1. One of P, Q was used to compute semi-axes √(5λ) of the Cα gyration tensor in Å, and the answer was 52, 24, 16. Which one was it?
2. Of the structures P, Q, report the one carrying the highest value of mean count of other Cβ atoms within 10 Å over residues 52-59.
3. Can you say which of P, Q returns -10500 when helix-only ellipticity at 222 nm (-39500 (n - 2.57) for each DSSP H run of 4 or more, over all residues; to 500) is computed?
4. Tell me which of P, Q gives 12 when you compute relative contact order in percent (Cα under 8 Å, 6 or more apart).
Structure P
Amino acid sequence: MMPSYFFSHGAPNIVLEDNDYTRMLKNFRHLLPKPKAIVVFSAHWEAPEQTIGAAEKFDTIYDFGGFQPELYEITYPAKSNFSLAQYIQNLFTEHGISSSQDRKRGLDHGVWAILKLLYPEADIPVITLSVNQLLSAERQYAIGKALTILREQGILIIGSGGTVHNLRRLNWQAESADVWAVQFDTWIQSKLESWDTEALFRYRELAPYVEEAVPTSEHFIPLLLAMGTGNTARKAELLHRSYQYGNLSLSAWRFS
């Protein structure tokens with residue numbers, strides 16, 4: 001059974017950085033058998049209906065501004081897999097999830113910045129999946145759960161987002177993590193490790209500093225989606241956690 005993962009993608013220039021987190025991501029491919037395909041839920045693709053990205057060859061989307069010029073020269077020319085996209089759509093249908101396919105949209109930085117570090121050769125088929133802020137946390141988990149069978153087929157599922165993601169609270173000169181960000185992440189860690197879905201589904205009510213950590217939920221949703229794919233064994237393992245700019249979380253979770 002292929003594990004599934006949640007990876008924080010941080011700021012777009014993470015792909016150019018050398019730190020403990022990026023070194024862990026670069027070493028990742030040596031720890032697993034090469035996946036037959038990679039399926040990525042990206043915080044940077046929001047759609048009212050669950051959408052499956054299956055372009056014949058993905059363009060690279062630079063959905064940001066103000067970063068160093070070399071960042072806009074990076075490409076990730078991965079290809080998709082039409083039969084897998086259709087299979088995923090069938091799985092969604094079987095689980096009562098309405099979905100559609102998009103064969104034109106490229107890869108946003110929530111996808112390519114992570115994949116460039118994980119599998120820089122871009123030689124593995126990629127399927128991208130959208131997120132929807134309007135759905136309940138329980139429904140997000142159910143969407144991930146619908147794809148659990150993919151793990152049995154050697155397909156790697158990734159949720160790409162960030163547990164603490166509040167651009168208005170970033171401190172570019174910070175030398176240590178903000179206490180509120182750590183306290184929020186610590187609460188999330190305890191609920192993931194105990195697989196307390198009842199509490200996690202109510203994180204908006206129960207988690208400390210939730211308004212500071214998750215002002216909007218698009219970056220948090222991929223964590224719930226990835227967790228849902230691990231519903232069988234229900235084992236969550238924190239692989240890494242650090243912070244940039246005071247509170248931008250860089251975390252990695254494995255779901256077995």
Structure Q
Amino acid sequence: MNWIRKHISLVGIVLYIIVTLSLVSGKMNGVLCENVNINIKDSAKLGFIEPQEVVSLLKTMELKIWGYPVYNIPADEVERVVKTNMPLAANVCAWADIYGNFHIDLTQKEPIARIVTQGGQSYYIGKNGSLLPLSPNYTDRVLVASGDIYQKLPGNGNITIDSLVHIKGAENIMLDEIYKMASYINQDSLLKRQIEQIFVKQDEFELIPKVGTHTIEFGTVDDLLNKFFKLKVIYYKGFSNLGWNKYSRINLKYKNQVVCTKR
């Protein structure tokens with residue numbers, strides 16, 4: 001008997017949920033969209049995208065939103081349009097409520113380096129390896145890579161370094177190597193605070209620090225982890241005792257040693 005009572009109770013709950021959803025669905029069918037709310041969740045950290053830009057894009061694309069039943073607004077299509085036309089948008093979630101409001105929640109892609117090419121073009125490399133255009137609204141203070149860099153930003157920026165590497169060309173390989181270095185620097189608390197610039201000389205790299213007047217000769221990205229380990233040992237155990245301006249150059253290119261040139 002207890003089992004029967006529990007079964008009947010469960011069926012009643014399911015029926016109640018179905019009826020409630022049907023009523024809500026019917027109500028939403030008759031509610032027209034009056035407001036579109038843009039919520040940029042990480043706006044306190046990044047400022048690439050302004051809410052009005054999203055609204056303008058939706059109006060330009062002539063999507064049926066304002067004045068249309070909220071239940072019929074194609075949320076997946078709205079998400080696709082925003083992500084396709086706004087390469088700085090990372091995650092986009094569109095949804096409607098029963099009060100006639102349509103909501104778009106989004107987060108922005110996070111740059112880890114800014115590329116400055118020999119031709120004067122500038123763009124970002126994102127944390128996930130995407131190439132991102134600059135924004136007129138906001139400039140992120142990240143690691144800068146300049147020097148012998150020739151790869152222009154393809155299209156509107158909806159492309160990743162991985163996809164470029166499959167296209168033969170030294171420019172694409174160079175971007176991949178810069179991304180590997182920038183990724184390591186970005187995730188290391190000391191290096192992120194200390195390294196300000198990557199300078200490309202042919203196929204080798206020099207690093208420019210924020211503190212100190214020395215230049216770091218890094219060489220190629222081969223043995224990258226060991227080179228950065230040697231650099232951190234110098235910073236923690238050497239410069240802390242000898243001072244930050246004693247040497248003009250730190251050479252990490254040689255295996256198992258660091259060559260420092262006195263000022």
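1. Here the read-out was taken from Q.
2. On the way: P: 18.6; Q: 16.0.
When mean count of other Cβ atoms within 10 Å over residues 52-59 is calculated for P, Q, structure P comes out on top.
3. Values: P: -8000; Q: -10500.
Considering all the candidates, the number was obtained from Q.
4. Numbers: P: 32; Q: 12.
Of the options listed, only Q reproduces it.
No value in this document is a laboratory result; all are computed from the given coordinates. Remember, predicted model here, so these are calculated numbers, not experimental data. Cβ atoms are built from the backbone, for glycine too; each structure is taken alone.
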